[in-house]
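Values in this text are rule-based calculations from the coordinates and carry no lab data. Here the structure is a predicted model, which is why all the values come from computation and not from measurement. Cβ atoms are built from the backbone, for glycine too; each structure is taken alone.
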Structure 1
Amino acid sequence: MRADILAWSVPVLFCAFALCFLLLSRLHASLRWWSAGFFVASLGFALTVLPTAPGSVAKPTLEDTLFLIALAVANAAFAARAGRRPRWAWLALVVGAGSAGAAVSLAFLGGSVLHEVFSVQTACAALMLLSAVEMRHDPGTLRPLLVGLCGTITVSLGLQNVLLLYASPEDLGVSNWRESPWGFVFQLNGAATGILLALSVILTTAFDVIARLREESTADALTGALNRRGLEQGVEAMRRRMLPDRRLTLVLSDLDHFKQINDRYGHEAGDAVLCGYAALCSGLAGADGLVARIGGEEFAIVVAGGDRASALELAETVRTSARQIRWPAPLTDLTVTASSGVVAINPQETLFDAINRADRLLYSAKADGRDKVVIDIREAVPEPALKRRRPAGPALAG
């Protein structure tokens with residue numbers, strides 16, 4: 001059985017993967033690294049198809065080095081995916097050690113292919129182990145898949161080394177090794193590993209694109225806050241986690257005189273104000289709260305609980321904190337104020353009915369001079385008692 005039974009199909013396939021990742025690289029920077037890695041691997045597999053002269057050291061060592069470089073570049077791709085810088089010093093050390101071990105085995109150990117393969121596969125296992133370490137920081141939903149794949153490849157390479165040392169019948173020359181069943185199995189395993197990595201990258205990229213599209217459909221592109229759709233979904237999720245009779249607090253805020261900010265400082269400065277205010281609201285809403293930009297300069301904060309005291313405290317904190325923001329140039333002399341309407345979202349009430357109620361209170365605050373909070377939250381009482389009470393008018397705070 002010939003070890004090169006796949007002939008040129010493997011290098012051509014790997015070159016196709018490289019081209020595919022290059023075309024998709026606009027989706028994620030890590031795909032450029034994958035493209036480079038598969039191109040280098042295709043060169044390595046192409047060299048294995050070409051004849052090797054008896055006693056040759058340079059060609060087999062070059063092949064081994066190309067495969068090691070390909071895995072090092074794959075490690076850089078994993079690091080880029082996780083938002084980290086590649087550990088080039090460690091990668092260079094492993095590649096150098098593996099290549100040197102292969103060259104020494106072929107040149108000074110009687111052309112020992114077993115020692116050559118052992119050195120290279122040990123280096124490959126080390127590179128995959130480093131990749132598994134990098135993937136621990138990956139933010140994607142398929143991180144366990146990638147970590148598991150890297151770990152599985154590492155273990156597989158280790159087991160192959162054990163079989164190589166204890167089950168291989170003889171130490172063959174390079175040409176004889178590649179035509180032996182052992183050479184065929186090892187080469188086939190290398191090709192299968194590359195194909196599995198390529199398919200995993202394609203799968204994770206597809207999941208990343210889906211997650212990004214889902215996020216873009218629920219997030220405001222400028223501020224990163226939720227949009228109306230995202231707010232509605234978030235409120236429904238909060239309600240599912242709460243007891244049926246619990247209420248939510250809605251703080252609806254609108255920046256005062258925002259058009260004047262745009263006219264005086266420019267739209268870029270106005271965008272910076274919107275982003276800064278959204279960040280302020282997100283910090284005050286906490287990890288469990290929701291912040292959405294639902295209009296040009298209108299923001300909504302939704303938090304669990306519907307008691308008057310905590311709702312008023314949150315709204316007043318947002319109002320006073322906005323005044324205290326120190327803006328960078330050219331906004332150093334700017335003081336941003338906002339008017340707010342605050343209501344409790346009742347269990348049977350839709351979010352947008354609550355927004356309409358809060359909007360009326362917000363414009364009451366605007367009419368009363370701006371930079372104010374108007375709140376209309378009554379303490380929760382049994383439903384029959386609520387029906388007997390006369391509606392209370394909005395209370396003015398601030």
Structure 2
Amino acid sequence: MKLAIVALSAAALSATAGLAGAQETVKIGALMIDSGPLAAFYQYSTAGLETAVAEINEAGGINGRPVEVVSMTYSGAPEAALQTATRLVKNDKVAAITGMIPTAVALAIAGRATALDTIIIDPLSAAGTRCNQNYFRVKASTAMLGASYKAFLAQHPMESWDIIAGDTTSGHDNADSFAKDVQELGGEVRKQLFTPVPNSDFGTYITQLNQEPAKGLLAIIYGADGVTFAKQQQQFGLLDKYEMVLGNNFAIPAVLPAMGEAAIGVIQNVSYIPQVEGDGARKFSDAFSKIAGHEPDDVAFDMYTSMIALAQAMNKAGTEDASEVSKALEGLVIDSPVGPLEMRAEDHQLTRPYIFAEVVAGAPDSGKAVDYEIRTIIPAKDYMPPPSAECQM
């Protein structure tokens with residue numbers, strides 16, 4: 001199914017109309033998933049793209065032409081992603097591709113970026129090292145996630161941990177990285193459990209965790225599965241038995257309302273929440289809310305940032321030619337709602353701060369059952385790991 005995403009604000013529509021009168025649009029392809037465990041991210045992802053389109057077009061578009069997102073849904077399988085990406089490039093003539101690109105898809109599609117002669121900018125996948133002249137990653141890598149957790153753990157030492165994770169590449173990579181960091185800091189990992197994806201019954205795993213729980217628990221369970229786990233553990237008071245519960249893409253904003261009070265006490269690592277202070281953060285939150293009818297989350301932020309990065313790079317290059325845009329993206333300092341973010345030239349990885357926020361009961365006048373309170377923000381300079389030696393462009 002194909003869907004052209006159009007900016008909704010009156011100002012954006014007016015700006016787009018003025019630009020479109022002279023020239024055709026610059027098309028950006030978006031790979032989107034609207035079913036399965038990742039469907040929880042679809043609405044936030046779509047609204048994040050729309051927010052970026054509105055801002056870009058209000059500022060004059062890309063090289064004086066309005067930007068249009070050509071969105072196509074696919075199953076989430078690597079083969080389907082490759083077929084859809086090829087159609088977007090060959091048939092729709094998109095200048096670049098972004099969207100919902102989970103790890104398995106990214107591992108398959110990154111190597112095809114040069115052959116497709118297009119830029120692929122990835123706002124969703126974290127696991128794996130993959131380097132291609134035309135592939136760039138906005139989402140924090142697994143190494144970055146691990147390094148940020150290690151920095152947090154150094155500030156909040158805990159002698160023992162349990163880990164529960166989805167049985168995926170990302171789940172294993174994140175669990176292994178966390179376990180290694182715990183051991184290097186003098187702690188131990190007692191249980192490391194991996195659950196099927198998707199999964200509707202976590203009873204067996206909750207029972208195992210309930211047996212002599214460690215001091216801390218790391219939950220690496222995504223989307224709808226995360227909601228299911230949170231609700232089912234609440235019946236047994238599992239999270240209350242730990243002194244600290246950390247979430248890795250677990251109690252994220254996209255699913256927090258569905259988790260409700262079952263997630264209270266979880267400390268979640270996020271790249272963006274509306275509680276971030278600053279004019280840029282407020283502007284982004286307000287613009288997103290006008291389109292979506294609710295506040296943005298980190299998924300929306302990453303999708304928005306991927307589009308802003310593409311627009312800034314194409315305007316810097318003065319063209320949509322993939323080779324020139326790739327050069328422009330390398331070392332580009334992107335204006336983002338959380339401040340300047342640099343696209344590292346050596347491995348095409350966006351450097352960024354990380355926020356650790358605790359899930360708390362919502363304020364009485366907020367209309368929210370639960371919300372976040374920021375516990376700490378770790379700047380990129382304080383945790384960012386060096387580029388992988390495996391990355392050779």
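Here are a few things to note about the model shown:
- FRET efficiency 1/(1 + (r/R0)^6) of positions 202 and 362 (r between Cβ atoms, R0 = 35 Å, to 0.05) - highest-scoring structure of 1, 2: 2
- Structures 1, 2, by distance in nm of label points 7 Å out along Cα→Cβ at positions 42 and 314: label with the highest value: 1
- Value -21500, calculated as helix-only ellipticity at 222 nm (-39500 (n - 2.57) for each DSSP H run of 4 or more, over all residues; to 500), assigned to which of 1, 2: 1
- Structures 1, 2, by mean projected area of the Cα convex hull in nm²: label with the highest value: 1
- Comparison of 1, 2 by relative contact order in percent (Cα under 8 Å, 6 or more apart) - largest value held by: 2
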